[in-house]
Structure I
Amino acid sequence: MLLDEIKSVLTFAAFKPEPDDATVPWVKRFEGRRTLMINVSRSQASWRAIDKKGRLEEGGVMEGEFADIAPQRAEEWRQMADGGWCVVSVNNRFIISLENNMMRGDNCVDLLRTNPRAVLGPKYDRGKRYAMCHHPDTTASMLLACEESMVKVTEDVLKNIGLRTGRVCCGLFALIEHAVNELYVNKRGVVPADSALIAACEGSLAVLVQQEGQWKELRCRSGMGPDAVETSLQIITPLIQKLPQGSPVHFISDGQDLRFRSEVMGHLEKLGATDLTQDDLLWRVIGFH
């Protein structure tokens with residue numbers, strides 16, 4: 001047995017931790033250890049590490065298919081992750097839809113992961129993985145459905161290079177959920193009844209429209225690629241036009257693709273849009289919230 005394998009056993013690093021509790025921030029789950037965060041999009045991957053003191057370290061971006069990228073970055077990534085543990089954001093092959101009267105409750109998050117049929121009923125598809133975000137004041141919910149095959153392929157690629165997936169999420173959904181909490185929960189009653197929220201993450205886009213205090217429409221497109229500015233505006237513009245003139249528009253993005261962000265915001269600023277994007281926002285949402 002190798003020395004590092006012996007140390008792994010002695011420190012329990014060789015054993016899988018307790019099942020993931022999504023309510024616990026990733027940085028707290030592996031407190032005192034280096035971990036890796038990876039965002040997998042259609043034609044690129046980006047990554048950042050969290051050090052033992054819970055601080056963001058430098059990362060990188062690489063173009064190409066994830067199955068080709070991972071072996072090339074394997075040694076670098078293993079050095080960024082004690083015990084090989086990483087959190088993965090799957091940012092392709094998913095949809096986000098608006099639903100009504102979905103199950104709510106303290107155990108709903110865990111149940112959606114362990115027994116999604118009990119939560120979704122006839123909407124359940126066993127080829128999908130799910131997450132939900134609820135409107136705080138109405139019966140509306142956003143439902144994320146991600147292709148199970150996409151998740152499994154990503155996990156297998158990481159396993160083959162010696163990494164272990166401790167949590168899987170969707171970068172775009174994480175951003176829009178973060179914005180919903182900021183706008184509709186933390187500032188409850190402040191945001192006007194008519195408003196729009198636009199979220200973008202490495203080539204995927206979601207637009208949520210609220211009218212008269214109700215979530216009315218949601219459009220989502222994943223895997224468009226970072227150059228799809230025109231396509232994004234074709235999705236955004238008709239939805240915003242349904243709102244009364246002067247209604248607030250909020251934009252949030254991962255902040256990495258500066259050209260995409262600047263071109264989209266160039267159009268949205270004409271409507272008085274507010275940019276909620278912050279440096280390293282995607283990584284902070286995935287790792288610290």
Structure II
Amino acid sequence: MSCLPYLIFKVAWLSGSTIGITSAEGAATMNDPRHLVGNYLTVAMDLLAIGLAVVLPRPISHRLPAWLVLVPAWGATGLLAPIVLGLPVGLLVQLVTGTDVPVGSGDGLAGWVFVIIYGGFGVLGCCLAVLVLLHAMDRWRHIFTSGPRPPRPAVSAICAVPLLGYGLALLIWAITGPEAGGPAGFESPTQRTVLAITGLLVVIGYATPLARGFVARHPRWAVGATWAGCSVATLSGPTFVALSHDGIVRIPLLIAAVVSAVAGLLYSIALLRVTRSRPLQTRFRQSAPRS
């Protein structure tokens with residue numbers, strides 16, 4: 001149900017409707033190639049999320065290839081986690097600071113559209129998080145028992161500067177706004193809070209596998225933090241580029257988006273390889289003759 005408001009708006013806009021659009025400029029923007037392609041892609045992604053939500057609670061999900069479950073779930077986490085965590089905090093900050101609540105998205109949309117769409121995103125993200133977590137804890141329980149292992153030191157060192165630098169840049173942009181090279185149109189307290197939460201998730205995703213004490217004490221929390229942080233690190237940069245107001249992409253943001261996406265994907269693959277090798281190592285130790 002949480003997907004329906006988003007689907008209704010997107011299908012209406014693709015059909016030429018101006019529902020929720022407050023200006024002629026906003027209506028024209030919805031028909032430019034960038035928004036048309038984006039709307040078609042996001043409708044497809046929303047339908048994919050619906051399919052994932054339908055399949056995961058059923059026994060057939062355990063017979064699906066792991067990648068068919070993990071890739072969509074990983075992508076959904078990277079796109080929705082900043083909204084799920086940042087939107088409630090951001091609205092609270094906006095309310096406390098006295099800014100009008102809500103504000104539009106900067107594309108000629110009414111404020112209530114912002115609430116309906118991103119509120120639906122938040123509910124969808126929470127539902128998918130619960131479904132994916134329950135499925136993963138049942139199917140790959142050994143990972144949640146031991147927690148994530150750090151990748152090779154060389155990989156950690158290579159990814160440190162781009163990922164930590166990207167996280168720091170997001171925190172700076174959350175304070176300074178677009179003037180310092182951040183995403184165009186991210187000006188309200190709510191939007192800046194989403195930037196800050198995104199930066200924190202990126203830093204946490206990188207650091208958690210390296211914090212062995214925390215992983216040993218809280219393996220389940222460590223898995224969740226690593227999963228969310230790595231997916232956000234990989235996908236948030238390109239997302240901010242796509243969402244930049246009027247298609248204005250500043251050079252610092254473009255560089256950060258490309259570098260963080262590559263580093264986030266590399267770090268994620270390295271963690272996955274370490275995780276996949278663990279069961280084989282465990283079986284080898286158990287089958288080895290004892291003296």
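Which of the displayed structures (I, II) returns the greatest value of distance in nm of label points 7 Å out along Cα→Cβ at positions 39 and 55 on calculation? Largest one: structure II. Each of I, II could give relative contact order in percent (Cα under 8 Å, 6 or more apart), but the derived value 17 comes from I. If helix-only ellipticity at 222 nm (-39500 (n - 2.57) for each DSSP H run of 4 or more, over all residues; to 500) comes out at -9000 when worked out from the coordinates, which of I, II was used? Label of the originating structure: I. Can you spot which of I, II the value 0.90 was calculated from, given it is FRET efficiency 1/(1 + (r/R0)^6) of positions 87 and 143 (r between Cβ atoms, R0 = 30 Å, to 0.05)? The read-out comes from structure I.
Bear in mind that the values in this text are calculations on the coordinates, not laboratory data. This is a predicted model, so every value here is computed, not measured. Cβ atoms are built from the backbone, for glycine too; each structure is taken alone.
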